[in-house]
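Asker: Pasting the structures here.
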Structure P
Amino acid sequence: MKKGGRLGRLARMWNRENAVPKLIAFVLAVLLWFVAGAGTTDTPTSILSPTARVMHGVTVQVLFDEGAVIPVGGPPQVDLTVRGTRLDLMSPVLGRIRAVADARGLGQGVYELPVQLEDVPPGITYDPVYVTVRLDRAAQRQIRVSVQTAGVPKPGFAVGTITSSPAQVTVSGREADVARVDAALARVSVDGADQAVRSRMSVVPVDRDGQPIAGLRVDPEAVDVSVAVDPRGKTVPVAVEIRGTPAGDLAVDSWTADPARVTVAGPPEVLDKIDRMTGVVDVSGLNGDHTFTVRLTAPDGVRAVDPDTVQVTVHLAPGKTSTMSQVPVKVVGLPPGAGAAVKPSTVNVTLRGAASHITAMKSSDVAATVDVTGKEPGTYSLPVTVQVPSWATVADPPTVEVTITAAPAGAEGDAAATGG
């Protein structure tokens, strides 16, 4: 009896080399055919037939010369018609197609540019499509970060020094929009705070009305903000230190500060030592009344001064020179038990000021001291420091000879100063 037939041939095929992989490939092909044609009357031939597919809302990347121009508006979108077999158009690789419009080398204006597709799978074609691109001149500016606080600190506390790192950001974009930027604003909440607030905050470019300006790029996009929260401040008067000499025979008659008092914020132990805030005004060569903007000098430990600048108006008047004779010289800075002899023990002090002040001046308005802090026993020639009212200047401060003697062994008590 002859062996074979269809079953025999299948058995011989099964025993051949690579039979199993071939069978698996056959099964997968059948499954793909069923999936592709599920719910339809498609045949393998129809799956391979040419067809088209519309891809809606594809974002187009615009290539341009950065720093020279910038596209206006958001990224354009187009509808793309792609063509291929039905099997090709079912491929998930279609989602990787990249649409590009090349505007490099173009200046300010409106252009109709062809859309080019990249990463198109083999076997896929597409219909030509154009996109409208508007280019405007680009610009950039360095803008100082302005930190705005929101909310109120815990009762008994106030906002102190505010800093940001970095202190400036670069704003770039359309030239007209960059020109409108008034501040780079970072907002931070201090509501209920009783200690420093530190946070990384986004920076938003705003116009002079505080309204955000869209379409600009900020570098960096966020900054590190630090807000000191201190016990409520202390209000102290403003003092002014006058330096220099006005022109001609003029002298300082008076000055006024606006405001006359400022608020100082900081730890209680620092505020306890502050009884005034001082600003320096140089009147050298001044030939008439003048108003200065003066920044107040804050002692170490002060977190904030509000305001930190004042307007100081200096009034001049005809000057007069006067000499006060035999002003006693006091030695300061002696170690306990040491002694000092000053030659001469009194000095003559020549003052210049407004005639009305000089006439009314008393001897108690002038004090002379010599500082020997840190000096070893010996003899020194030292300048005399003369304390006078703020309206007066001292001509040629005198110099004296100071002899310091060591304290006797075991001696205690206050420093001694003697004349000679």
Structure Q
Amino acid sequence: MAKATFTFPSGFLWGTATAAHQVEGNNTNNTWWAWEQETGHILNGDKSGLACDWWGGRWREDFERAAECRQNSHRFSIEWSRVQPAPDRWDEYALEHYRDMARGLIERHMTPMATLHHFSDPIWLAEMGSWEIDDIVKYFEAFVRKTVEALKEYISAWVTINEPNIFAALAYQQGQFPPGKKDFASARKVIMNLLKAHATAYRVIHQIQPQAQVGIAPQYLSIHPKKPWSPLDRWTAGLMNNVMNEAIPRTIRTGILTLPGMRRQLVEVKNTWDFIGIQYYTREYINFDLGKASDLFIHRSYREEAEKSDGNWLANEPEGMFEALKWGQQFNIPIIITENGVNDKDDHLRPRYLIQHLHQVWRAINFNIPVKGYYHWSLVDNFEWERGWTQRFGLWELDIETQARRKRPSVDLYAEICRQNGISSDIVAHYAPQLLAKLFPDE
């Protein structure tokens, strides 16, 4: 075995990511809580309940674990419905709670990154029509201004909107997220409003914090035609790639939104980012299917021989990470991997998944792709949206009945990577010896 280390740049951000509704608990004033109360929306009828009890203060022990594992940053989100529980009321206690969290990270020598919208909305906003109404931009602007003013002393790295492409698709086109719509025209309108809200938030943040770093975090899905020789498969894959991957960042780059059946000038959106957050999980193979007209004739599948996560939810396709980062290079701004991870209750796949994906990140950096940080999803098992408690993405296992945390082997693996600022052959030999010959060949 060759002895070597894949070393990352000095100052590289090593962290984990979480979202408010998934970890806080008893978050009763937002669209997801209401969605959970209706039957049929969440697998097994699961409810978020106490979640990870972060609103009750258990973020402190989880941040302590992260710091002990040499993570130097954490990405968390601000819950709009807590900060603004009614259209005419702000909750100063909630803002102080988030100040405490940000201070808690800094006290542990970790850089806070905050997300301003991560899938959940106040119920009062949903009753008005939420992201389908034109006034959404002014409502979001007011929330952003209030939040950033309150937290500016502690936070200067902001993600405006988490996975706007996924949010629009699952909430307004596929019906899996609240409000449960299945209408592509609604999804297109929502994408436009998300972009306008992002651009407004970008300007508000820079008015308050001129030196802030502000970005947006779309999910990048590696999309390939199942039969490359088939014109229909290539067309379908290209259509999905445009809607899923290209539309939102291309609009920010050019000021022109192009979707099937829509072309809009959005000049105010152009160049409203200081970095792009890329969230990569897997690769899919696409073929044309006449029976899926409501899904734009798209049939999705994984490569048969690829390793799969629990329930075949994700395929381990690390080369897609390099593809995602190479794609992100075109925007000529810094890249931060704001999410990457795998659902793996028994931690059998996660060590390989983590090492292989980080090796691709290292490769990208050595091709001069400006990757500045990596946030693993997630620090601790949390409520995974419409999949409830059936998927376990945490480095730390959570017992939802007792709130006990149990360390998975990948905790020590990630800690070693953070400590060394790299992936050594010794790390691979200990945690994923199956990868040694490929990553560290003798010759």
Structure R
Amino acid sequence: MTTDEQKRNWAGNVAYRAERFARPSTLDALPDLISGSEKVRVVGSRHSFNDLADTEGVQVSLADVPVDLDADIEVDAAAGTARLPAWLRYGDIARPLTERGFALPSLASLPHISVAGAVATGTHGSGDRLGSLATQVVGIELIDGRGEPRVIRRGEPDFDGAVVSLGALGIVTHLTLAVEPAYEVAQTIYRGARWDRVLENFDRVTSAGDSVSLFTTWRSTELIDQWWVKSRVGGEQRELPEIGAVPSSVQLHPIPGIDGDPCTVQLGVPGPWYDRLPHFRLEFTPSAGDEIQTEYLVAREDAPQMIASLQNLAGRIAPVLQIAEVRTVAADELWLSAASGRDVVAFHFTWHPDAAAALAVIREIEAVLPDSARAHWGKVYDRSDWLSRYPRADDFRRLRASFDPDGRFVNDYLRRLGLD
């Protein structure tokens, strides 16, 4: 049964307008469901903040398909891979992987998001040497627009186009991810860093740990609220740059005024990779809950320009902002990845749940973006010309048409991008 709550996205800022909501109890139902429907989209954990998962036809959730985490997560230790049901959340797969001695190289800030949804939108964690979550994929299994099963593996033609797919190629049922031996991480939060010193030492700041984030409310153009440094236990020892920061002696939440309990353990206490790399714990509502999110990723060399532009707009940004985060992502070769072809710095904004006020500021930010900027596919933005910033856009159009010749997975979101 689909509830009224499930007919909206997680944040509640998007009401899905599907004619019908389908929750099959078996994957065997998907071929007929797809071939018998004029329009179809699949929805995962509903963490997109726009209408990416919406459709005027049938919206499909795989949440009712039963999963045995022991049997259905298949680890190949020799190959260093794990095959798993794609609709599972990262928080669901983390413990089973760890119990078998394995881990993923990175995670996003929320363990609450589905693996397939994160991959399809190019969602990422942070780290100078770490690619987006999509770079972990080595195999994709899906049901295409004809209702036919397809398998695409790394190294095959068009694989790099099929990973970050925006849900345009079909319903992904399984993903095979590259895994590595399990490890522990410790995270420490520093306060009081100065923007001028951060910019002078930017490479050392972002490489101070394996995963690094800068949080700011933009209420000050001089000081950064928090600098989160997550490092593998027993890994490379790095000397921290002098940027005016001191370690916090208490557990913190990125958003001022919110208790730090929902966050993963800090204060330098080591713990499993899955309980330190995310910012938030699976058993709590992540972030603020009532929010709207936006994110732009710019070429690393354009980060100082981007920061200067945001400092100039700080007076406009701060009143409608809950928190902003700055992270880094390593380059990849995936056609629609925002990091395709270059290392990037990601600028994330968590807005108060006032869509009109947020959109007004979003437009001002987009007016000063560097030419290298690309938007996160699952967030809120104003422009619709993002696809023109991807050299392989025409190749993806061809790929979409070959997987879905009748346009069953095309929706308003894809039409705005010119992918119909």
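No lab work stands behind these numbers, since they all come straight from the coordinates. Since the model is a prediction, treat every value here as computed from it, not as a measurement.
Asker: For Cα Rg over 2.2 N^0.38 Å, for residues 68-251 alone, which structure out of P, Q, R has the highest calculated value?
Answerer: Working: P: 1.73; Q: 1.14; R: 1.19.
Going through P, Q, R one by one, Cα Rg over 2.2 N^0.38 Å, for residues 68-251 alone peaks for structure P.
Asker: Among the shown structures P, Q, R, from which was the value 16.6, 48 of Rg and Dmax of the Cα atoms in Å, for residues 284-403 alone calculated? Write out the running numbers ahead of the final one.
Answerer: Numbers: P: 18.5, 51; Q: 16.6, 48; R: 15.1, 48.
Clearly, the read-out refers to Q.
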